[in-house]
Every structure is written in C-alpha cells, then in structure tokens.
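Just so you know, all these numbers are worked out from the coordinates, no wet-lab data involved. For clarity, every value in this text was computed on a predicted model and none was experimentally measured. Cβ atoms are built from the backbone, for glycine too; each structure is taken alone.
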Structure P
C-alpha cells in the first residue's frame, strides 16, 4: 500500500468510532481492471454507487495464487493511476459457472446498459481473451467469483 493509499484508509477509519474500526489486515487495494482507462471508468462507476458488484475468473485467482475476496473485507478502489477513489466493503461472495450468472448480478455490476446481454457479451470477450493470454481454459461452464459490495467511503 502506498503512502497515499494508507492515508486514505486512515481518513476513513477516522470517521468511525474507535470500537468499530477494522484492523488494517481487513483491507486490500485493487483497481478492478488491468487497463488504465478501464480502471478509471470502473472506479468512477463504483464511486457513483452505480457499480455494486464485480466478477473474475476463478482460475485467474488460482493462476496468481491470489486470495479470493471475503465477506466483510474492505477494498480501496483505485483508478488507473493507482490513486484511491473510494472504499467498499464486501457483502457477499459466491461462485458459479459463467452461464449461471443471474441478470440481477449483471445489473449490479452497473456497466454498459445494465442488461444481461451486454454483461454477457463484454465478459465473454474479456474472459476469453484473458484465458487465451494466460494459458487458461474458459468456456460457458468455467467458474467465476461473484463479489458484491457497498461503498462506505466517501459517502
């Protein structure tokens, strides 16, 4: 965590009563996208409370030896320049095959026109390319990690 990101986290903690402040180990830092422009767009959607969910390929976590998101975890959402935009708290984590993601979840992702079709097309393209580039398998039955969250700072 950079000095700026750490200061942002502690600004949030200062808004809470001391007995309600989570420990630093409950916070992660993430851009929610690997591309600078896309990370800026996604961070803006989260900041505006339009994006309340995020998904990723389960195999991408395994490939990176990354830890899956956990309910109750805090995330400092960064823009494409690694600057903090807002903080969210994970409220739900689930797993399912790509072809079983619900229209409700797709709408909570808050991207495009909010339709399932738009979500499916965008994620199919992204996950297909990601899997190809990283030597992973992806099809309609591949597991995805579904994360839902609420923005907690700034309100």
Structure Q
C-alpha cells in the first residue's frame, strides 16, 4: 500500500480555512432561508432552477443533475414543494416513467419574495469581504474543484442562489 500523500502545513491551513468558510456561509444561508422563507437552501435551489428553465419546467432527472442531488432526495424535496403548492409534477407522455417538475405561480411568487433577502445574505457572507480579483479567483478555484471532482464547469458556475 502506498504511503498517504499527507497535507503540508500550507495545505492543512487552506483545508481548514475552506471547511470553516463553508460551514459559516452554509449556516448563514440556511438560517436566513429558514427564518425568512420557511425552507432549506435545497428547496430554494430547486425553485431557482425551475425558474431559470424554459416554461418553468424540467425533467426530474435533469433537475437532479442541476441541483447535484440524488433522485431520491430530489423526489422527497419535490414532494414537499408540491404539498405547499410551489411545484407540481406531470408525467411525460413519451416516457411512461419520466416526470417533469413545474414551477407554479405560487412558487414563482415565493421565489420573488425570498430572493432579495437571500441575495443580500449571499452578498454579505461571500462577496462583501472580497475584492473583484478575489471574486474571480473564487470562481476559478470552485470551477477547478468541481471539474476535478467529477462535476462540470456549469455546476461550479451556478447563478446566485
């Protein structure tokens, strides 16, 4: 068995800073969305992806890829979004097993109400402390990590959500 490639001191510090930043930022975003909209970030991301899609609709399989989630977790989330009336599902006539998720008018309105507070939280948690150069570096680093980890450039270049 090969010797582990241990992190050097600089890598260890970078790794710990990354983990700390991720936890703090995710915590602030989750807290804001729960407080102001009564939903987790995952649900908000689903509404954003549907809002961005043509006619506010995406196949469930495409939505799972876009939100980087498993199909079973996505199905559970969409069930909950259906219960509150923000999303509905329809079968696909050409594909007996396929389904499409559709953003409802109520879902679009909820997203419109929620977006300003969410974007302000993202701005204050992530972008306000950075220079323009650091914002570009953040993008480049995140895109490289996503590509290397099996994602795509697009998965790292999510629009604000």
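When Cα extents along the principal axes in Å is calculated, the result is 55, 42, 24; to which of the structures P, Q does this value belong? Clearly, the read-out refers to Q.
Taking mean count of other Cβ atoms within 10 Å over residues 8-15 as the measure, the highest value among P, Q is held by P. Looking across P, Q, the calculation of mean count of other Cβ atoms within 10 Å over residues 72-79 that yields 15.9 traces back to Q.
Work out which structure the value 18, 40, 37, 5 belongs to, where P(r) over Cα pairs in 10 Å bins from 0, in percent, for residues 80-143 alone was derived from one of P, Q.
Details: P: 18, 40, 37, 5; Q: 18, 25, 23, 25, 8, 0.
Among P, Q, the structure yielding 18, 40, 37, 5 for P(r) over Cα pairs in 10 Å bins from 0, in percent, for residues 80-143 alone is P.
Ranked by distance in nm of label points 7 Å out along Cα→Cβ at positions 112 and 128, structures P, Q are topped by Q, which has the highest value.
Largest in FRET efficiency 1/(1 + (r/R0)^6) of positions 88 and 120 (r between Cβ atoms, R0 = 25 Å, to 0.05) among the labelled structures P, Q is structure P. As an exercise: helix-only ellipticity at 222 nm (-39500 (n - 2.57) for each DSSP H run of 4 or more, over all residues; to 500), calculated from one structure in P, Q, equals -20000. Which structure is it? It was calculated from structure Q. P, Q: which one has relative contact order in percent (Cα under 8 Å, 6 or more apart), as calculated, at 30? Answer by label: P.
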